[in-house]
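Student: Listed after this line are the structures, all set down as structure tokens.
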Structure I
Amino acid sequence: MLANVVVVFSLSLYQSGYTLKGYVPAYGKDALKYSPVLYAKPDDKPVRVLYELDRHGGISYYYVWPTESTGKPLVDRLYDYIRRLFYGSSADVEPVTVYPRNRTITFESYSHRRVWAKFVDGDCYVVGGEVVENCTVNGTHVKVYVVTWNHAFSLVPQSGLVRVNLTPEPMTPWEYAHYAIFRRANESIREAAIRSLILAVIVTALLNATGYYLLVRRKGWEKIKRKLKRGS
């Protein structure tokens, strides 16, 4: 039964695969001019940053970490397995999107909350929130800070972080598919895992019920029939 659950769960989570849907060629003269300045923990820095354009004039910068770590080995191994199935690799890829035309930046912060802010004259004005002073370098590179273990961001300066010096690279079609960018942007790994687990339990229950009927109940009826025939 456990083997059934694992197999069905794994196939269900993996089934949609990886696609180039939504990919826009990564080019643009503003990509380097508006790249964020990222700050992260010294022992948990991204290894690269890739950029691509979206259909609304935004430039998305995708920071790539080898993995995510909660610090709990058993949980990390299970989560790593799920991520490999769903995203094709254990890499954690987190985007920060900048819209040069209206000088707006957006990203996910604590508890997956979407943050929008406008940067003007070196300061950032968070929509519905605070004003962060001196939040840019040269007025175009917004300072962004990694604030959680799963690499959520904030504009508020944090202690204990160091500047990450990475040169943004244009994202190729292969990298877009390899990191499952469309899937990351449009599907929830939590919802997919729960859906796959429910499906695995249902399929396992049906398989075992069918097997029980065919191998036990039906065999039992055959024995009764044979006894009745011998008795007659």
Structure II
Amino acid sequence: MEFVLLILLAGVPYYIFLEKSLKKYTFFISAFLIIVGLLFMILFNVNCSQNLFCIFSAILTSLFTTYKALKTTNIYKLVNYFIFINSPVYFLFSFEYFVYFIFSLLVTLVGLYLIGYYYEKNYGSANFFSVGGLALKSPFAGLFLRIYLINLALYPPFPNAVFLFNSMLKDKLDLIWYTVIIVFFFGNFFVAMKILVNTVFGKANENIFYIDLERKEKIFHTVLNIVLLAVGIYGLEEVLK
């Protein structure tokens, strides 16, 4: 069962079968695989925290995915990459924090995916490289993208960072834990900051007519951020217990 979880949680189906086939729709399959892995953990009461093969395989997946994420300019690919950059913590988090971390991560990635759809609808593709300066030109799109990226970059008090901090406080830390923290923290941080600096705060492209989010899109992103806020508050309450 631990080997099955490694396949589900470390991106094996994505890199072998999905990355070049379904393109923008692969996020939904990747998210489904993570949820299936979570259900397997619940049903079979599997604990992979002592399985060094799974953990080191997940670390290698995280490093490889970070490399891929730093080279891509496509948001649809990034939402998949952010799932697998976090692979090592899936095997080390205590179950309670794993559930909430996954929930927070997937909510954030749904928001990031919708930003990719916004790019595709208004600028012809989900590639963000040539469409910078959203903070000034499309302030609502820039705001929501900024929030999602800050959460992914593991800045407190956003929920992803809070649940990592909770796990560090209450789980037993050892050399493997410290290795995982370094790998997945810097992977998330560098990828998210690259997009934040170049896309949200970068120089606007004067050859593009900028269009901000529509009203229904603003409402949906607001709902997603309220959910993230509620999860973050819960995480902070756990820290204070």
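Throughout, read-outs are computed from the coordinates displayed, never taken from laboratory work. Predicted model only: the values in this text are computed from it and were never measured. Cβ atoms are built from the backbone, for glycine too; each structure is taken alone.
Student: When distance in nm of label points 7 Å out along Cα→Cβ at positions 47 and 135 is calculated for each of the structures I, II, which structure yields the highest value?
Tutor: Values: I: 3.1; II: 4.5.
Of structures I, II, the maximum of distance in nm of label points 7 Å out along Cα→Cβ at positions 47 and 135 occurs in II.
Student: Hey, relative contact order in percent (Cα under 8 Å, 6 or more apart) derived from one of I, II reads 22; which structure? Before the final figure, lay out each step's value.
Tutor: Working: I: 28; II: 22.
It was calculated from structure II.
Student: Follow-up question, since we're still on this one. Matching task: 18.2 is the computed value of Kirkwood radius over Cα pairs in Å. Pick the structure from I, II.
Tutor: Going through each structure in turn, the value belongs to II.
Student: Please state which of the structures I, II yields -23000 when helix-only ellipticity at 222 nm (-39500 (n - 2.57) for each DSSP H run of 4 or more, over all residues; to 500) is computed from it.
Tutor: II
Student: Quick one: mean projected area of the Cα convex hull in nm², for residues 31-110 alone came out at 6.5 when computed from one of I, II, so which one is it? Mind dumping the intermediate values first?
Tutor: Numbers: I: 6.5; II: 5.1.
Value 6.5 for mean projected area of the Cα convex hull in nm², for residues 31-110 alone corresponds to I out of I, II.
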